[in-house]
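What follows draws every value from the coordinates through simple rules; no lab data is involved. Being a predicted model, the structure only gives us computed values, none of them experimental. Cβ atoms are built from the backbone, for glycine too; each structure is taken alone.
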Structure P
Amino acid sequence: MSYDLVVIGGGPGGYVAAIRAGQLGKKVACVEVERAGGTCLNWGCIPTKALLKNAHLFHTLKHQAKGFGITFDNLSYDWDAVIGRSRNVSDRLAGGVEFLFKKNKVDYVKGYGSVVDSNHVEVKAKDGSVQVLETANIIIATGGKTREFPGLPFNGSSVIGSREAMTLPSQPSRMVIIGAGAIGVEFAYIYNAFGTEVTLVEMMPRLVPVEDDDIGDALRKSYSRQGIKCLTDTKVIATEDAGDSVKVTVENSRGSEVIEADVCLVAIGVVPVLPGGQLPEFTDRGWIQIGDRYETSMGGVYAIGDIAGPPWLAHTAMYEATQCVDGIFLPEATPKRVGTFPGCTYCYPEIASVGKTERELKEEGIAYKAGKFPYQALGKAQAAAETEGFIKLLFGEEHGELLGAHIIGANATDIIAEMGLGLTLEATIEDFHATIHAHPTLTEGVHEASLDAEGHAIHF
């Protein structure tokens with residue numbers, strides 16, 4: 001069978017590309033070795049959010065029930081049911097993607113895809129059977145997987161990546177997490193909330209090091225109060241895996257110490273997952289190299305999402321998918337590359353940001369003014385007992401345009417959308433002043449933070 005497009009990889013980038021091409025009336029196949037939805041839907045974004053919801057609910061009942069006027073005896077949880085709910089959520093959504101394939105007449109081909117040449121993709125199914133798909137265009141969207149820590153290979157039990165962390169058959173009493181980026185801090189919250197003794201090790205000066213410094217400092221204070229041991233500016237200098245336990249030796253300005261744990265979760269980044277066969281040229285870091293139209297060094301072969309390098313985010317992969325497909329099939333389309341995008345970390349308190357950090361503005365010599373407003377001063381936050389955190393906005397000194405936004409607190413990952421739109425539209429501080437925000441809401445903090453940038457916040 002001949003196709004207009006074959007997409008290799010069924011994650012957020014791949015399935016969106018396939019569906020978009022189907023909407024344009026093209027003959028499309030999507031090749032996926034596991035299940036539609038890829039890592040994000042099956043082993044990443046979605047199941048972790050289900051686990052986080054379970055953890056936060058249990059944490060709230062354990063520590064705040066009395067404040068809500070709720071009393072009960074013998075609060076407990078069922079670890080198998082906690083994990084089971086997460087898997088059920090993923091299964092339902094994966095089925096939804098498969099339905100969308102049918103709706104948009106996309107052929108869903110299960111198997112391992114290899115690029116034979118610019119017009120042929122070989123697919124090897126689990127039963128060993130092989131078929132070759134003829135196509136005018138190929139999009140590679142095979143994503144990435146957890147990077148191993150040097151000298152400490154994964155074994156699925158005592159040394160694990162994020163995938164195994166979602167389905168551990170029993171809850172460990174002690175866990176050490178190497179890496180305090182989004183994945184590390186999310187799992188730190190989950191396991192700590194259920195009573196695991198968690199130690200976070202980060203070689204950079206702060207947790208979530210890509211975020212604004214104020215965010216990293218605030219998260220560390222919150223996590224320390226919750227009982228999570230946070231070791232920043234700390235290097236791992238030795239490891240020992242006993243199979244059913246692990247020892248991690250770390251070193252910082254206070255000296256060295258040995259951390260013993262039942263499980264070590266490695267969360268230090270990702271490495272590419274490549275299709276088989278003929279491959280395009282790579283960047284110097286091993287990702288597929290692409291041009292402005294997402295084209296690779298092979299004619300008619302494109303790459304999107306994680307496999308094309310950072311940012312490794314589901315929502316940027318989805319954006320790239322539609323841009324790439326429109327660029328292939330619509331003569332009038334000029335594909336755009338990812339520019340401004342939100343970053344979200346779904347720990348509690350949540351973290352979200354878009355645009356420049358204060359650190360970056362200082363390094364670039366850009367004059368700015370900052371406004372900051374605490375959740376504690378918001379009526380909605382007080383009513384919901386979610387008073388931890390703040391909203392911070394950065395505006396250009398000369399023109400008053402929004403340059404960056406940084407939030408730590410309840411619903412941060414939803415609130416950030418307004419600031420993303422503000423950056424896209426080049427909104428100014430006056431635009432935020434003039435926008436009426438409903439009361440009582442958490443988004444009032446956006447308005448108040450914009451007022452604070454000029455020194456006249458009303459409620460703080």
Structure Q
Amino acid sequence: MSDNNFDVVVIGGGPGGYVAAIRAAQLGLKTGLVEREHLGGICLNWGCIPTKALLRSADIYRTMQHAASYGLSAPGASFDLAAIVKRSRGVSAQLSAGVKGLLKKNKVTVFDGHGKLAGPQKDGWGKVVVDGKVPATLSAKHIILATGGRARVMPGFEPDGKFVWTYKEALVPDSMPKALLVIGSGAIGIEFASFFNALGANVTVVEMMDRVMPVEDEEISILARKQFEKQGMRILTGATVKGLRKSASNVSVQVEVGGKIEDIVVDRVISAIGVVANIENIGIEGTKVKVDRGHVVTNKWCETDEPGVYAIGDLTAPPWLAHKASHEGVICIEKIAGLKDVHPLENSKIPGCTYCHPQVASVGLSEKKAIEKGYQVKVGRFPFIGNGKAIALGEPEGLIKTIFDAKTGELLGAHMIGAEVTEMIQGYTIAKTLETTEAELMHTVFPHPTLSEMMHEAVLSAYGRAIHF
């Protein structure tokens with residue numbers, strides 16, 4: 001092959017794209033990757049990673065304020081917002097450099113610039129045009145679109161860099177808002193609400209649905225709302241924003257709740273109402289690539305209707321999660337390489353995590369959805385207050401909930417709220433992948449003292465056998 005001829009070219013270097021490129025190289029495929037901005041994509045540079053760095057600072061500050069309850073003293077605890085932001089950006093920069101090193105190690109050729117398809121495949125080869133400092137035209141047998149997504153913008157609430165923020169502006173605040181309104185109570189909205197609330201902002205969350213964190217199990221949502229309100233957040237559900245008025249120093253947001261309009265005056269507004277796929281200017285016009293409701297349509301192997309063209313990650317159907325994108329990248333490449341043990345991705349086995357305080361994590365069906373699907377269910381619950389490790393940590397508020405098929409013992413879903421549940425959910429995710437029933441989970445020995453013991457107890461509870469509650 002010539003220098004610009006490849007087996008695989010990936011457009012986009014986010015958690016889907018760079019993982020796909022590395023896996024392709026591991027399998028002996030000559031691989032090129034085109035990235036226009038930052039290796040690691042939104043997740044690493046403006047999403048998952050920097051928000052976790054911010055939230056870690058908030059967690060430590062929150063603990064410092066309650067040092068006396070641990071027998072410690074931290075008088076005059078304070079924070080430096082600029083230093084918190086600087087640390088967050090440093091973490092992202094370190095990991096972005098790490099991705100660059102991994103690609104180099106695996107001999108993936110990286111092209112800096114904007115990549116787009118140059119029409120349909122001809123004679124088994126597709127072309128990608130790279131618009132960058134060094135323009136190039138690449139040829140490839142297989143082209144993977146991994147261009148990701150961006151924050152959905154609501155008309156009238158366009159980000160202005162001052163009063164109205166998306167996640168990007170919220171990650172690099174130049175000052176601490178005294179009052180903040182967050183539109184949307186999904187993972188992004190609630191994480192930012194939790195961060196700014198912990199640092200002392202007066203936070204109001206506006207959610208259009210009838211409960212906070214509406215994709216979660218209803219019982220978990222109710223518990224989350226109680227904890228958020230206990231921390232001082234104001235939660236408005238069944239509410240819609242109607243408009244805003246800006247002044248020289250603040251913004252007034254008109255919110256309709258229960259048929260009444262309320263003016264809420266804040267310093268800043270964060271709009272967190274979802275993700276829009278980056279389908280513009282990637283060359284899909286004139287090809288057979290289909291778009292449905294703003295996202296590229298693929299089959300279970302990430303193939304589009306255009307021969308030799310694939311799509312993964314936020315460009316495609318939900319859930320829009322980094323780990324889903326990475327897994328799709330691996331599936332896509334292994335199918336291209338002809339591996340025989342490739343399995344399509346099942347959404348029911350994709351965990352979701354929200355790193356607010358308290359943390360929320362889940363996998364599989366909620367109790368309501370399981371019943372709606374016709375299952376007879378057995379539901380187990382175990383509260384954090386019944387766990388010695390949780391009490392020792394000073395984190396006694398939370399719940400582990402399990403849902404089983406009463407007929408077969410299949411684990412249908414698991415839902416958690418409390419300390420470190422984003423680390424524990426993988427246990428139930430593995431159980432679902434292994435098609436584990438309640439019997440195997442009951443027979444598993446969990447270490448003591450750990451938070452994970454509650455996972456065991458929640459299984460036992462579903463069958464009337466819980467020991468410690």
Structure R
Amino acid sequence: MFKTISNAWRIPDLRNKILFTLLIILVFRIGSVIPVPFLDVVALKTLMDQYSGDNFLAYQNMLSGGAFANATLFAMGVTPYINSSIIMQLLCVAIPALERLSKEGNEGRKKIAAITRYVTVGLGLIQGTAYYIFLRRSSIIISDWRSGFQGVFSCAVIILTFTAGTAVMMWLGEQINSHGIGNGISILLFAGIISRISVLVTQLTAYWQMAGQGDTKYYFFVPIFVVLFLFVIWLITFMNDAERRIPIQYAKRVVGRKMYGGQSSYFPIKVGMGGVLPVIFASSILSIPSTINLFVKATTGFWGSFFNFFSTTNVAYMIIYFFLIIMFAYFYTTIQYNPVEIANNLRTSNGTIPGIRPGRPTADFIAKILSRITLIGALFLAVIALLPLIYGRISTMGSMSLSGTSIIILVGVALDTVKQLESQMMMRNYKGFLD
């Protein structure tokens with residue numbers, strides 16, 4: 001990876017793209033430390049220190065690189081855009097008009113991208129309003145909206161600033177897509193998560209100091225955590241390129257005086273075809289009860305036991321989390337791959353799977369392969385997502401700043417960016433038949 005980056009740096013065009021990407025990341029990080037006006041920053045820090053580990057606030061703070069906990073300009077992060085993209089993917093399957101639009105080529109994709117932007121701004125406005133309500137109830141707002149014009153003005157400024165930050169981050173991501181390297185939104189997400197590594201180092205240092213003060217078990221648990229962290233990175237890297245290749249044989253046909261076809265190819269199916277989305281879906285759903293508890297603050301009785309049931313340290317939470325990841329992995333595969341459509345496309349292009357008859361038998365065969373591959377990918381995601389939680393429970397180290405979800409995102413974005421650099425270098429070094 002480092003050799004690829006070094007080689008790309010020697011190419012002026014790619015060097016300019018890398019520098020532009022780094023500039024956008026710098027702008028993002030600057031906006032992530034500038035708090036919105038009319039907030040009591042000291043009280044906000046005290047408040048956020050109480051909410052870490054098993055609620056939507058901690059999850060959102062992880063994705064925003066710490067900007068959410070500080071209520072900065074980019075506190076909403078790229079979450080509204082991610083949610084908007086997921087919603088549009090689901091609607092393109094459920095609504096025939098959007099499905100037709102997605103198949104209209106470049107113009108159709110541009111229209112869907114425009115709709116996605118509008119939905120992103122709307123979600124940013126809703127999420128910003130909810131965050132303002134939470135801050136107001138926690139007495140973080142210096143001037144409440146019920147205190148006259150100044151309060152209404154501060155309310156409007158805070159909510160609109162959060163929403164504008166969402167729009168600016170979406171624009172920054174698009175600029176990376178146009179003039180930089182990698183997928184813009186993924187790069188910003190990567191930059192936010194990578195900034196949390198310093199927090200992880202601080203946590204590990206604190207546990208190591210506790211070991212020096214007499215709690216010697218951390219002399220064992222801290223090194224094991226580091227080894228486990230490196231093993232997870234290796235496992236994700238190994239599984240990222242894993243795929244099942246279905247052989248395809250194309251029939252020969254004569255057109256005029258020429259013969260076409262007769263080649264052998266394959267249809268690749270990635271093991272982790274859903275990426276990190278099943279984990280994000282499962283985490284979002286399981287964070288709802290603990291997020292509700294932020295407002296009701298039930299600690300005893302039935303509701304206290306109910307909300308404690310959804311704590312990340314609870315075994316029941318881990319079991320539900322495991323099955324939700326598998327369920328969403330199958331759900332995402334279902335909306336992404338249509339075995340009947342794939343079989344029809346193969347028949348149209350005179351392609352067949354050796355030993356399998358065209359039509360319905362081909363569709364059934366592909367569906368059977370998809371089911372098996374999805375199960376393997378889902379189990380892989382579930383293990384990666386649950387490993388930090390299980391280790392935190394066993395070692396009593398609790399929730400660390402980098403979860404399994406964030407590690408998957410980090411490794412996946414890094415590998416995809418390096419592949420894009422390699423492909424662009426290959427295009428620049430390729431010699432055509434005229435040379």
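Where is distance in nm of label points 7 Å out along Cα→Cβ at positions 124 and 180 largest, in which of P, Q, R?
Comparing P, Q, R by distance in nm of label points 7 Å out along Cα→Cβ at positions 124 and 180, the maximum is at Q.
Tell me which structure, out of P, Q, R, gives 0.30 once FRET efficiency 1/(1 + (r/R0)^6) of positions 60 and 356 (r between Cβ atoms, R0 = 30 Å, to 0.05) is calculated.
Source structure: P.
When semi-axes √(5λ) of the Cα gyration tensor in Å, for residues 132-267 alone is calculated, the result is 32, 20, 15; to which of the structures P, Q, R does this value belong?
Q
Computing distance in nm of label points 7 Å out along Cα→Cβ at positions 28 and 308 gives 4.0 for which of P, Q, R? Walk me through the intermediate numbers first.
Details: P: 1.5; Q: 2.2; R: 4.0.
Value 4.0 for distance in nm of label points 7 Å out along Cα→Cβ at positions 28 and 308 corresponds to R out of P, Q, R.
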